[in-house]
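Colleague: Structures follow.
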Structure P
Amino acid sequence: MSLQVKGKIQQILKPESGVSRAGNEWKKQEFVIETEEQFPKKICFTLFNDKTSLVDELSAGEEVEVSFNVESREYNGKWFHNINAWKIEKPATDNLPEPPPEFSMEDIPPEPADDEANDLPF
């Protein structure tokens with residue numbers, strides 16, 4: 001199951017690392033975004049191993065779109081959930097229209113002379 005959500009980065013947590021029981025090294029990086037809905041929600045995502053580099057170029061306050069999977073597992077009769085991000089994209093700014101040119105006093109046409117102002121046909 002692959003899902004996507006857009007939001008603003010609230011926090012990038014400290015990276016964690018360790019060694020599994022099987023002797024394999026692992027790295028984990030978590031970050032939190034806040035969605036932009038009527039009722040905003042904060043979501044903490046997890047990145048593992050080579051995916052931890054996805055947040056290297058990001059900082060708090062940036063708009064992102066996160067692709068993720070939801071996963072659950074049981075351990076000693078309890079269930080644990082992960083929200084595993086696998087892609088982080090910044091929204092495209094190419095779609096934004098160009099701002100209008102600056103307005104200056106030279107853009108105002110000159111006032112008509114008095115004899116031209118009384119030249120109306122009605």
Structure Q
Amino acid sequence: MNRKEILQYVLKKYNTKPDYPWKKYPTFATLKHDNNKWYGLIMTISKDKLGFNDTTEVDILNLKCYPNLIGSLRLNKGILKAYHMNKEHWLTILLDGSVNETKIKELIDISYELTK
């Protein structure tokens with residue numbers, strides 16, 4: 001899934017419209033409940049910020065997850081320790097095609113439920 005597909009999914013399933021709160025980072029989109037609590041964050045960052053030896057930019061999705069699942073999920077290609085979030089409760093998904101659509105939707109749904 002890419003950014004556009006994720007935004008379409010959350011709009012259809014949760015009636016979530018992205019919020020772009022930072023002028024300095026106009027592509028950073030928060031996904032929030034009606035009470036303004038975040039369940040997702042989409043960012044475009046340089047891969048070297050994720051530990052790669054590469055400075056190309058990539059879209060990522062940060063989601064909240066059950067702490068006991070994060071370690072095993074990170075064994076999958078494209079699922080990393082959370083960038084710029086609590087690493088015990090959040091994870092980062094590369095939106096580069098390395099994680100399949102079903103898994104991304106499942107993790108979005110978990111994050112949504114955990115942050116209600």
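Every read-out reported here was derived from the displayed coordinates using simple, explicitly stated rules and does not represent laboratory data. Keep in mind that this is a model prediction, so the values were computed, not measured. Cβ atoms are built from the backbone, for glycine too; each structure is taken alone.
Colleague: Assign the value 1.8, calculated as distance in nm of label points 7 Å out along Cα→Cβ at positions 52 and 76, to the correct structure from P, Q.
Modeller: Q
Colleague: As an exercise: distance in nm of label points 7 Å out along Cα→Cβ at positions 36 and 68, calculated from one structure in P, Q, equals 3.4. Which structure is it?
Modeller: Q
Colleague: Continuing with the same structure: Looking at FRET efficiency 1/(1 + (r/R0)^6) of positions 60 and 100 (r between Cβ atoms, R0 = 30 Å, to 0.05), point out which structure of P, Q has the largest value.
Modeller: Answer by largest value of FRET efficiency 1/(1 + (r/R0)^6) of positions 60 and 100 (r between Cβ atoms, R0 = 30 Å, to 0.05): Q.
Colleague: Tell me which of P, Q gives 49 when you compute percent of Cα pairs over 16 Å apart, for residues 44-83 alone.
Modeller: P
Colleague: Among the shown structures P, Q, from which was the value -0.26, -0.52, -0.60, -0.69 of log10 I(q)/I(0) by the Debye sum over Cα atoms at q = 0.10, 0.14, 0.15, 0.16 Å⁻¹ calculated?
Modeller: Q
Colleague: Can you tell which of P, Q yields -500 when helix-only ellipticity at 222 nm (-39500 (n - 2.57) for each DSSP H run of 4 or more, over all residues; to 500) is derived from it?
Modeller: Among P, Q, the structure yielding -500 for helix-only ellipticity at 222 nm (-39500 (n - 2.57) for each DSSP H run of 4 or more, over all residues; to 500) is P.
Colleague: Determine which structure produced the value 1.9 for distance in nm of label points 7 Å out along Cα→Cβ at positions 12 and 28, calculated from the coordinates; the candidates are P, Q.
Modeller: P
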